[in-house]
Structure P
Amino acid sequence: MYIFIAIIILIIFAPICASVYLFVKTVLRSDDASAATKMSGGSWDKHRLLIDESRKWLDEAKCERLTIESFDGLRLAGYFYPASEPNGCLVLAFNGYRSNSRAQYSHITRFLNGLGYDVVLADDRAHGQSEGRYVGFGVLDRYDCLKWVENLDKKFTGSRKIFLYGVSMGAATVLMASNLNLPKSVKGIISDCGFTSAHDVFKHVLNSWYHLPAFPILNITNLLCRIFAGYDNKSSSSVASVAESRLPLLVIHGKNDTFVPSYMAPMIYKASNSVYKKLLTVNNACHAESYYIDMENYKKTMIDFINHTKNL
């Protein structure tokens, strides 16, 4: 009898405990970047020299600190790196999960600045220097993206052609923002290893990493998100957003990505209703590693995309 009662209690409380743990570990703010490094897979030591060198350049580069207020009253931080000879285009970049924009985009900022592109690096809510207690997984961040674009339009009086760029959760942010009422200054979306939805990536991690069922753990976690963080992780998806958008789209993904599985890239690409779209998959690249694994092809594809779409 006691064994039966113990089993019933275990069946009831184990999913609740797992859900609370998942919520605390993934949704609550944490500035520990080691979790993101572990999830990315592969070894980043081989890229360390290049990353350290570019971060030194970033620390010494001309920079203007920017702040905006989010739709729900948070102070969001950004960094404007002006090109010495601006070409009229600006790349607005959002960082990935448990990272920050300056740590993630130092090398590509150096590359883009050298070609005349202004760059704004925006720290996601609950990341870097931005305020926030809860990670938005793109669902909330898409509205922050819209606010950033509106503010940059005012700052430059509409003179810049803006391209939205993100890696991982930053990619999901710009994808989910694609069907919002973005200003006409936004000319395209560049997504690197973006996920279809927060729910989908949680489900993948539970199933493939921990061999746990999505139900009822994700249902309870989602309830906690609605109660405490103010959003439903099923309420927005990259697939649905790009299907409602005509903005040009570049989708990039590493074939060896085990955190955000590579099959999500063609799902997003095929769903897109864009006037111009392109898909780049990178062999031997783990999560968020495509730029470093095939840098020349990555750069060329990105610049070709911008040049093709900036006047559409």
Structure Q
Amino acid sequence: MTAQTPSLKQRGAASSASKAGRRRRFPWGTLVAGIVALAFVVAAVAPSLLAPGDPYALHLKDSLVSPNWDHPFGTDVQGRDLYTRVVHGAGLSLWIGVGATVVSMVTAVILGSLAALSERIPHVGRAVGALVNRIIEIQFAFPTLLLALLIVAITGPSATAQVFAVAIGTAPGYARMIRAQILKAMNSGYVEAAVTLGHPFSRVLFRHVLPNALRPFVGVIAMCIGQSIVWASSLAFLGLGVAPPNPEWGALLDAGRPYVVQAPWLTVIPGLVIVALAVTATALGRKLQDVLEKEETR
């Protein structure tokens, strides 16, 4: 009994330390990111709840007023409240980010799947794989921003053009990742077992290969939304986004560029909002990816 007493005390101390460690590891970062993400969603869905004013209302007597109690983000050259415009621009900015992410991921899944599974496609086989791989390589050879600039320059500046320009520019990288994940899944034990049992290839593909190969990309989607908004804002800052006076965040950056010295808040504040959204999406995406990886290892 005496020999066991220190061991019990050590176990109790270790248990207490473990509980204290769990208390110290409360996910404050994830909580803050969730609150910020919720605020962005509310701004996109119901902007009037956060900013009931008119984002297009002109008040020339209040031109270029610095941030104050009445105008938390200041005003632009035409006296429009910048806070109201940022909030009301969230809907279009998020639509561009989400739309570009959806188009990019769908394109990446199609290209990556064809590149990985080409040898199992009847009649065409390796020819399809070679063609798809060349398409990915050609897209991947162009810098993302340069390819997006080319597309927008051809189609003309608009929100739809931004969506497809960003999507086509970012899809090749994701396509390569998906191709690698599918090849890894195809060589796994559970797929070999399903093939040995005589299951049809289509059933193996849709019930085993694609779900397991695409599962890690659930977290990547959230990070892709933030990245897409940054790329779209870059295009708008270069004058290839939606036309003014639309309060889309990239358009706000472009509109404030001539007054960067006189009224720096016109570019700094929308830029910080874009950065906040990108950081929030990245934080939530990484957290979701960590959770999925932990579940996969169990």
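One of P, Q was used to compute log10 I(q)/I(0) by the Debye sum over Cα atoms at q = 0.10, 0.11 Å⁻¹, for residues 129-248 alone, and the answer was -0.44, -0.51. Which one was it?
Q
Thinking of P, Q, which structure, once mean projected area of the Cα convex hull in nm² is computed, gives back 24.3?
Numbers: P: 16.0; Q: 24.3.
Computing mean projected area of the Cα convex hull in nm² on every structure in P, Q gives 24.3 only for Q.
P, Q: which one has mean count of other Cβ atoms within 10 Å over residues 81-88, as calculated, at 24.4? Show your work: numbers first, answer last.
Values: P: 14.5; Q: 24.4.
The read-out comes from structure Q.
Tell me which of P, Q gives 1.0 when you compute distance in nm of label points 7 Å out along Cα→Cβ at positions 201 and 233. Kindly include the intermediate steps, with their values, before the conclusion.
Working: P: 1.0; Q: 4.6.
Going label by label, the one that fits is P.
One of P, Q was used to compute helix-only ellipticity at 222 nm (-39500 (n - 2.57) for each DSSP H run of 4 or more, over all residues; to 500), and the answer was -23500. Which one was it?
Q
Assign the value 22.8, calculated as mean count of other Cβ atoms within 10 Å over residues 105-112, to the correct structure from P, Q.
P
Compute relative contact order in percent (Cα under 8 Å, 6 or more apart) for each of P, Q and report the one that scores greatest.
Sorting by relative contact order in percent (Cα under 8 Å, 6 or more apart) in descending order puts Q first.
Which of the displayed structures (P, Q) returns the greatest value of distance in nm of label points 7 Å out along Cα→Cβ at positions 113 and 153 on calculation?
The maximum falls on structure Q.
No value in this document is a laboratory result; all are computed from the given coordinates. Only a predicted model underlies this, so the values are computations on that prediction, with no experimental measurement involved. Cβ atoms are built from the backbone, for glycine too; each structure is taken alone.
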